[in-house]
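These notes open a run of structures that come right after.
Every read-out reported here was derived from the displayed coordinates using simple, explicitly stated rules and does not represent laboratory data. Predicted model only: the values in this text are computed from it and were never measured.
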Structure I
Amino acid sequence: MDCRQTDITRHLDLIPERLQQLRYLPRPLYGQERALPNQAISRPHRHPWVQFSYALTGVIEVRTAAGRFVAPPQQAVWVPAGVEHGVRCSPDAQIRSLYIDVQALPQRYEQCRVVAVDRLLRELIRAFSALPVLYDQQGEQGRLVQVLLDRLLAAPESGLILPWPSDTRLQVLCQQLQAQPAADWTLQTLAEQQGVSEKTLSRLFRRETGLTFRIWRQRLRIMSALPLLERQQRVTDVALACGYDSMSAFVAAFRELMGQTPGEFFRLPAEQIET
């Protein structure tokens, strides 16, 4: 065994916090189940590899200075190399984070992306997680990895992104809204808290996030609902917890953003959908 392989073997029991201390990845694609236990790193960090964060169950949220990126099981978050980020997840989440050497990718992305995970991609991730860390790059295992890399790059964007402002005043306000998604504060009330006019705050929201206040808060509320729905809480209860007066209003907003009703998206049993 050469020095490089000895160094790699020494890292097979890594916990995620030590990933950034590696000088190189063991292979172009890294993230097998036995090498990396399911664990999220909430504190801001960065590393020289691309990260593809996917949850078999539960909901993942990746936070960067640019926004909040939320992925239920049918989706994943693509984090470019060098981007500072923190990862949070629901208590029951089973994470499969993949780390990719940038040299193994024919194209690069500068911003985080939320992408859809179809059945084929999900099964490829499952199959890869069972491979040895030092998989055979020239044989069948290497071919599986190449197909997986191709499918990762082909995954379409899903749009579950909450742009985050850089303005300090607006950051405080957005953190307040995120902590209490059911609160019915109007834009005028929030403007008074910040000591500005409603018109000024409206312009600031659009300039900093690219969205109107109404659309931004609606997206926040739907994203806040995802972990609750994934745990199969009743849709009516989730609607009320996220600031909607009725289940029908919540379902309409959910369909507008997600393209499906909550029941279709999570395949909820009938008793979770009843009012």
Structure II
Amino acid sequence: MNWFEAAILGLVQGLTEFLPISSSAHLRIVGELLPNAQDPGAAFTAITQLGTETAVVVFFWGDIVRIVRAWFGSLRGRVSRQDPDARMGWLVIVGSVPIAVLGLLFQDQIESTLRSMWLVATMLVVFGVFLAVADAVGKHTRRLDQLTVPHGVLFGFAQALALIPGVSRSGGTITAGLLMGYSREAAAQYSFLLAIPAVFGSGLYQLGSSLGDWGPYDAGETALATVIAFLVGFAIIGWFLKYVSTRTYGVFVWYRILLGMLLFILLGFNVISA
């Protein structure tokens, strides 16, 4: 049964990681609805995210190689630091600092109290509303090559909010980007790039910490979920970028709010455990 549950959770991770609906919230919710009714845990969540983030690396491989080369070139003085690719390399580093610092400072809370289902339900609704407001009032005019260091830092703090299940890594960064005037597609693209160091750092840390103590799912089951998350996530990236280039985030807003309200009802009637 654990193999089946791990596969389901890997599918959920792949489907939800890049959408602004919170993959960690969905893993938390689906875990409670599966036969064993258990929280997959922060470690399982972080490790399976390695699969979806590997999908990002593969999908954007050409862009990532170009950015890394330009960034190293700027260190050696061969490339101007104002080169768009070199700047993007620095901006990804700057934007990754907040989540790294806050993740280490609040690690215990992230793995325990912040995983309360009541908090998950609240964050789904609250940040669904925030996303709706940002999508409605944002100017949608700024391109990714217009990203500034202060904006990169703000993106970084928005990403750090995703340490709370229910916020959503992409949802938080996309909301911030829309409020700062970036186009839907530009905000989504930077969200994907910004997540690479954060997710790999967190996932590899949890992988090392989990050796000998895998929680509800053992190494093989977690590996299966991670592979499935990679395959499904890769397909979702392309679809999502095409979708947001022509449509609003309205469907995701309503989905978040309705899911949060349903979760409140299930918790209130003790159908699932908090």
Structure III
Amino acid sequence: MKIITANLNGIRSAATKGFFEWLQQQDADALGVQEVKAQADVVAGTFCRSDCGLQGHFHYAQKKGYSGVGLYTREEPSELIAGFGVPEFDDEGRWVEKRFDKPGRKLSLISCYFPSGSSGPERQEAKFRFLDAMLPHLMALKAVREFILVADVNIAHKEADLKNWKSNQKNSGFLPEERAWMTQLLGTDKGQGGLVDVYRSLHPDTTDECYTWWSNRGQAYAKNVGWRLDYQLATPGIAALARSAVIYKGQKFSDHAPLSIDYELSL
């Protein structure tokens, strides 16, 4: 099964840049998108179903032109969940989950968009509130289900995950508290989350090749001054089925690059 995650920075914008034509060539079984920046009246009919047989379901922000996530799959889910039970962030359209349950197996695919704190202290505090709510939610989910979470996490976990790590240690996305949260989520010691960063499990040593986001300022993209902000996070049993991971940079659909991972898995 091939799963793609992509922050589109506007589904209409990405479509005009050829994203859905590219998707037709990928033979993907699932696609999670973030930062849709559109409501149902725009997405319905035009973007709900792709030409390659994927059906999309979305969680929209109440604020027009803001946030929003979608999850496309080839198979119909047994259950669809929009939001993760925290009104502040459910109003911003940050979580859509499809459950594919069969006898002896409970599996979820999730598309999630973590807040950015880069616009100022108020949004950084909101980001910390989101992280505080998200960790126990994921741990409760992990206790009863296998899952793959595809997301723009808006955190570069380690020094290898961004170009200029030394000068960004006081900036949102690479703050010590954010990185510690990721360490807690991915740690395997007692009391830690035990989730797997699937890309890093397959490519433990990559640096410049791992980036998925570049600032629109200056020549960041041309100079590959990037950050790894886009992840596929999985429960250990599912992560062990991952076979290959590719970050596609052949075309620029948004300020993020799509991350594709192949799993020996079926829905």
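Results, tabulated for the structure shown:
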{"item": "Highest-scoring label, criterion being relative contact order in percent (Cα under 8 Å, 6 or more apart), among I, II, III", "result": "II"}
{"item": "At a computed -12000 (helix-only ellipticity at 222 nm (-39500 (n - 2.57) for each DSSP H run of 4 or more, over all residues; to 500)), which of I, II, III", "result": "I"}
{"item": "Per Cα Rg over 2.2 N^0.38 Å, the highest-valued of structures I, II, III", "result": "I"}
